[in-house]
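Undergrad: Just below sit the structures, each encoded as structure tokens.
All of the numbers you see were taken from the coordinates with simple rules; none came from a lab. Everything quoted here is computed from the prediction, not taken from an experiment. Cβ atoms are built from the backbone, for glycine too; each structure is taken alone.
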Structure 1
Amino acid sequence: MARRILTLDLGAHTLKAVMIENTLRGCRVLGGFRQPRDLQLPLAEQVRKFCEAHDLRGDTVLSCLPGDAVTHRFLTLPFARARQLEQTVPFELESQIPFGLEEVLMDFHLTERTADGGTVLAVAVPRTTLTEHLDTLAAAGLDPAMVGLAPLAPLPLLHLAGGERTGVEALLDIGETRSSVVLLRDGKLNGLRTVSIGLNRTGGFKAFLRELRWTLLALGEHELSFPTRFFLCGGGASLPQLSEALAQAFAVEVVPFQHLTLSSVPPELRGEQGIFAACLGLGLSEALGLSAPEINLRRGEFAHQGQRAALRREMTRLGWLAAGVALVAGLAFALEVHRLNARYEALRQEIRHVFTSALPEARTIVSEKAQLQDAVTDLQGRQRVIAGTATAPLELLRQLSSALPEQVKLDLDEWTFDEESVRLRGTTASFDAAETIKTAATGLGMFREVQLKDVKTTAGGKKVSFTLQMLFTQEPR
């Protein structure tokens, strides 16, 4: 069953939404929707009309808060276990922010684990801010299962786009009146800041770049730690002049988000990937189960209940369905294995029948294929020998008979001929006659070596038996 995921980014100047369809086969982006903010209308009313105009309803709803709506700190702690962090991070954060724990909702993400402990990003949002955000969405009939942080939301898209994350990189989300800078070191979250500078900054690009330089210095401490690559999203991603200005001012590679290849995003929406980066990041991370820096500010008494209960029911139903599918698949697999085994046994018996028919003299069967191949090779060798002309077996025997003196008699018992040699076994009148036969064979001029072997008198003592091994000078043709 398809699940629809609706993600929302309620910006200061634009309302943005993305609809994603998630199935067992994968996910795809159905569309992106945006509408300028009307400051004459209450935000809740405009969100309601925006959702009604585009029929924005989802099985799972996700939203995010802008970076300047929260307070955050990077904390270095001497441990990294989840239970210890849960108990310690709230009090460490409270000591560094001008709010009490009863005034805020807090979440954290472990950004790096080291031998000495770990570093976490801790985020706190005033309860009043979160309440106002949830009430605005509730007016449109929406109950978000998650409220994330907009500056971090696009990060999963970098993972989906592939490529090695090494060195210092920065994700720039540049809007009309505010911009967020996310610093990455070897792919790990290393810094975060949202500043009140944007595309409408007085002084144009020059003033914006100056403010950005100071922000990077504050995050990285010195220019040597400046990023070597900028990933650009937000409204600024669609301005080629801004990309050129950033590349010249910081001597870096600038990659607008619309240049990233995301398989789940249809081609007609890729030109607006930068504008919808936060919505796409939230939705695809949820659909694909990506491990990305995730902050969910729906905690404590604000924790989402209805969606989780529905999701648990759906997962239980899918679990039973999956179990049934697995059972049917297991039975089908067992039947297929049985069928293949029966077929294999029939083929094996047929091979054995063919083998015994072809080689009835074989008494020991080790490997039908190997033994048949050996027999074929042997027959091919014999065929090549018989097909020869200059050294055909009968012709060679005739030449040897002609070379023998008339007084030397040879009774031939065995005449074996192959590509490399001729083996003659027979009887003659005396040892001298055997030597004469050897000399005659040598004189034919076609053997590199002639060996006289096993010379002995026969049982009656009247004749001499011998074996003559003649090795060809070259293979006969």
Structure 2
Amino acid sequence: MADRATFERRLADAVGPANVLTDAADIEPFLTDWRGRYRGRARAVVRPANTGEVAAVVRACAESSVPIVPQGGNTGMCGGATPAADGDAIVVSLTRMRRVRALDAANSTITVEAGMPLAAVHEAAASAGLQFPLSLAAEGTATIGGNLSTNAGGTAVLRFGNARELVLGIEVVLADGRVFDALRGLRKDNTGYDLKQLFVGAEGTLGIVTAAVLKLFPAPRTRATAWVAVGSPDDAVALLRTLRQALSDRLTGFELVSDVALAFVHRHFPKLADPLPGHPWYVLVQADDPADDSPLASQLEAALAGALEAGIARDAALAQSGDQAAAMWVLRENISEAQKTEGLNIKHDIALPVSAIPEYLRAAESALATAFPGVRFVVFGHLGDGNLHYNLSAPEGVATDDFITQSPRANRIVHDLVVARGGTISAEHGIGQLKRGELVRYKSAVELDLMRAVKRALDPRGLMNPGKIL
């Protein structure tokens, strides 16, 4: 391996001296994950501006046996973009790579670089009268590269699918510095293995995503938003069926929120509206239509009226303006921040068949309340696609640092019950370093062998984001 000074000169030659950060104060923001749970060390943070520079950096690392941790907006939930504590790795920050390379309105595609924030992709698509539908609370900071690396989901999966279904082409710098260029905007390409999908959801363990071709869709011209109170998750599932029948694929979002989750929001953001206080569960409904003269609002109102009459819903507030709709979404989008402010908590990102969710919630609440008397259930998420953020906050009066030590026990209860019902322990946040042990418990030996074989084939020296997933 080259000496440290020679290696750092190679990095400086690749990206410019100003973009190789080694001072402790400069690299500090790159060393801790968004939740504050993981903290690592790095010999440098390198900020390339284009794919050629990324390739040069990776080649230098490969020749010097230096591990690489790719990082986008650093908004991940599982420590997947945080370096290890040994300080051997460099962090490759892609935030300077934020160009739109192409926007093809006739083909309904946009080609963007990996460091482009998700919100900026929304703006670029809107400039052409189109939309990129992936939407999450952290979209102002989260980058496309990170979204693809974790196969992000968000609030519109019910209609549009997750990141894996929204990418047509990809560009990746491989572990040896070669560039895999598959930036094709094709919806049909039956020429062998769909290699791009290996890198979606791989969390940077197989290569560094540097650009992607993304699907675009007609921009909604009519929107209808409602905040609905329900008595139970069973009622929420029944309401989902009712609205899907009434609205078909115009139903874009269907978010479940527990009263505890909403209470946290109002505690830490007391100025926010409270449309329907006093109910145990809520659903945030979003419906969109690309037609100007769509009767969508009246159709949603009629469907909700029927749900109220049938006893599926307890009460409903239909947004009468864009501002009212935005206020409803602010309640949902501030849940994670409110819980973070409340203190350390035990997070779970689970998915089940929608039909299995009500019974699962009853079984999990019973088991966890017995194991941790007074535990607070902060349940929210994308019920429409079966993905819940099933989070546990400490009982009142219990120190959060003490409660977090119970994570292994809580995880075992939550995940065993999920897998027994045909679910998964990670729906959209990935594995990172948080769930490596859980993956070994719940994946079959055959699945793990196949994953390890892919890793060995593409990264035989184990330099790409070591310690993550496997």
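Undergrad: For which of 1, 2 does relative contact order in percent (Cα under 8 Å, 6 or more apart), calculated from the coordinates, equal 12?
TA: Numbers: 1: 12; 2: 16.
So the calculation was done on 1.
Undergrad: Computing helix-only ellipticity at 222 nm (-39500 (n - 2.57) for each DSSP H run of 4 or more, over all residues; to 500) gives -12500 for which of 1, 2?
TA: Details: 1: -12500; 2: -10500.
Source structure: 1.
Undergrad: Tell me which structure, out of 1, 2, gives 21.8 once mean count of other Cβ atoms within 10 Å over residues 13-20 is calculated. Walk me through the intermediate numbers first.
TA: Numbers: 1: 21.8; 2: 15.4.
The read-out was computed on structure 1.
Undergrad: Taking percent of Cα pairs over 41 Å apart as the quantity of interest, name the structure among 1, 2 where it is greatest. Walk me through the numbers on the way to the answer.
TA: Working: 1: 49; 2: 19.
Result for percent of Cα pairs over 41 Å apart over 1, 2: largest is 1.
Undergrad: For structures 1, 2, calculate distance in nm of label points 7 Å out along Cα→Cβ at positions 373 and 429 and state which one comes out highest.
TA: Details: 1: 5.3; 2: 2.8.
Sorting by distance in nm of label points 7 Å out along Cα→Cβ at positions 373 and 429 in descending order puts 1 first.
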